[in-house]
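Each in structure tokens, the structures are laid out below.
What follows is calculated from the coordinates using simple rules that are stated; it is not laboratory data. What you see is a predicted model; the values in this text were computed from it and never measured. Cβ atoms are built from the backbone, for glycine too; each structure is taken alone.
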Structure I
Amino acid sequence: MPDSDIILEGKNLNKSYVDKGKKLQALKDVSFFLKNGEILGIVGESGSGKSTLLRHVSCLEKPDSGNLYYKGTEYTGKSPAFAGAFLQMIFQDAQMSFDPRMKMKKAVVEATKGCGHEKLSRILEAVGLDESLLEKKAGSMSGGQCQRMSIARALCSDAGILLCDEATSALDVTTQAQVVALLQQLREKEGVSIIFVSHDIALVSMLCDRIMVMKNGECVEEGETGKVLGNPQHEYTKELLDNLIE
């Protein structure tokens with residue numbers, strides 16, 4: 001694979017915290033890469049380090065050691081605003097990510113430092129939302145509508161990378177399927193690259209090109225989704241698949 005295909009990369013990331021005098025290793029020498037136009041799935045149980053990794057990728061936290069690169073240029077230790085120019089987070093509870101006092105139009109435009117009407121209209125159409133929702137506040141919208149608006153807000157920023165942290169886990173099955181279809185469509189039509197964090201292996205198997213399995217802050221297995229899930233090499237991956245079958 002040519003290095004030019006890699007849009008985002010992390011090398012040997014480590015992070016530890018101290019809790020009640022005890023050192024907890026949240027990330028242990030984690031490395032990953034994301035190719036242009038690719039969807040990378042990260043799976044593992046709660047506490048495996050999935051969300052911690054995304055917080056470091058988005059510069060919400062700084063690693064104790066290791067490096068982050070965007071298109072080959074290091075950005076380790078930069079501000080969240082710096083990283084926000086090329087990547088955006090989509091959170092589990094989209095409704096909570098909006099100011100409840102603010103109408104959607106203001107929330108989206110302010111968060112992206114200005115988004116023209118023509119561009120906003122095109123993006124709303126792409127995510128399947130009517131422009132009338134711009135006059136509503138988060139509390140009067142459904143979970144699926146809020147999640148779509150959250151994705152629209154990210155796209156308005158011109159970020160080419162979406163970081164989805166359990167972005168569908170709070171949605172009902174029907175809405176979940178709609179959001180997954182939307183992410184696939186955005187990858188195909190807009191060329192968006194996505195890191196999709198989830199505890200749901202079945203969902204990841206349908207959506208993602210490659211998969212990364214995390215346990216206790218470590219990446220224990222990584223590769224093309226079909227190969228990893230069809231012939232898992234690590235016992236933990238086998239255990240996750242066994243639980244899925246049960």
Structure II
Amino acid sequence: MSQILMIEDEPRISSFVAKGLKAEGLTTTVAATGREGLVLALTGGFDLVILDLGLPDLDGFEVLERIRAQDRQLPVIILTARTSGEDTVTGLTSGADDYVPKPFRFAELVARVRLRLRGDNGGARAVEDPVLRHADLALDPVRHVATIDGVEVDLSAREFSLAEAFLRHPGQALSREQLLSRVWGYDFDPGSNVVDVYVRYLRTKLGVTRFATVRGVGYRLVAEKDYRPYQPEDD
């Protein structure tokens with residue numbers, strides 16, 4: 001299991017990301033200060049670092065520079081509210097592998113994490129990202145392609161991310177809040193009905209019986225043995 005270090009001083013964000021990554025099969029250690037994060041990054045045997053820039057003791061760029069002075073291979077993704085073009089350029093030219101602005105969609109962050117882990121072909125950091133399957137449905141997270149019985153289905157970016165969330169947690173009841181945070185971001189309005197709207201879109205495109213409503217909770221991907229062949233939802 002890949003080991004992720006998150007250097008982030010805001011507990012709400014670090015807790016949200018750590019829980020989400022755990023659900024994706026990734027172990028996360030959180031450091032709330034730059035100094036603590038720097039020590040862990042250089043001694044903890046981590047496979048990837050998620051780094052905030054606005055830390056209480058050291059500037060994130062300084063942490064990045066110190067990491068790069070001793071380790072040129074450790075993937076580092078900057079996750080920050082500092083979104084100016086100058087900061088982005090500074091981060092990437094200082095050695096960051098990616099730069100993700102806040103607010104962010106969790107599904108996008110996970111995709112970037114998996115991409116950076118997979119990009120190291122030299123050993124423990126390499127991670128397979130297989131095609132996700134459910135009966136006649138296949139999702140390829142790398143190519144961002146969905147097919148049913150080999151025929152490509154046109155999904156928007158949000159629809160694909162929502163379908164991926166279900167296929168990565170087969171049979172698990174996922175609350176609307178969980179789906180909101182994973183697909184739309186940690187700061188999305190929890191009172192929104194956008195999840196219900198997009199589940200309807202998926203039922204229309206991927207099969208009305210593929211996604212079951214769990215009363216009082218949210219939705220789940222039905223067991224493959226209970227799924228009937230693809231049938232568009234009647235309007």
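Just a few scattered comments:
- Taking percent of Cα pairs over 33 Å apart as the measure, the highest value among I, II is held by II.
- Origin of the derived value 0.6 (distance in nm of label points 7 Å out along Cα→Cβ at positions 24 and 48; candidates I, II): II
- Here mean count of other Cβ atoms within 10 Å over residues 96-103 was derived from just one of the structures I, II, and that gives 17.1; the source is II.
- Structure responsible for 26, with relative contact order in percent (Cα under 8 Å, 6 or more apart) calculated and labels I, II on offer: I
- Parent structure of the calculated result 0.45, given that FRET efficiency 1/(1 + (r/R0)^6) of positions 184 and 216 (r between Cβ atoms, R0 = 30 Å, to 0.05) is the read-out and I, II the choices: I
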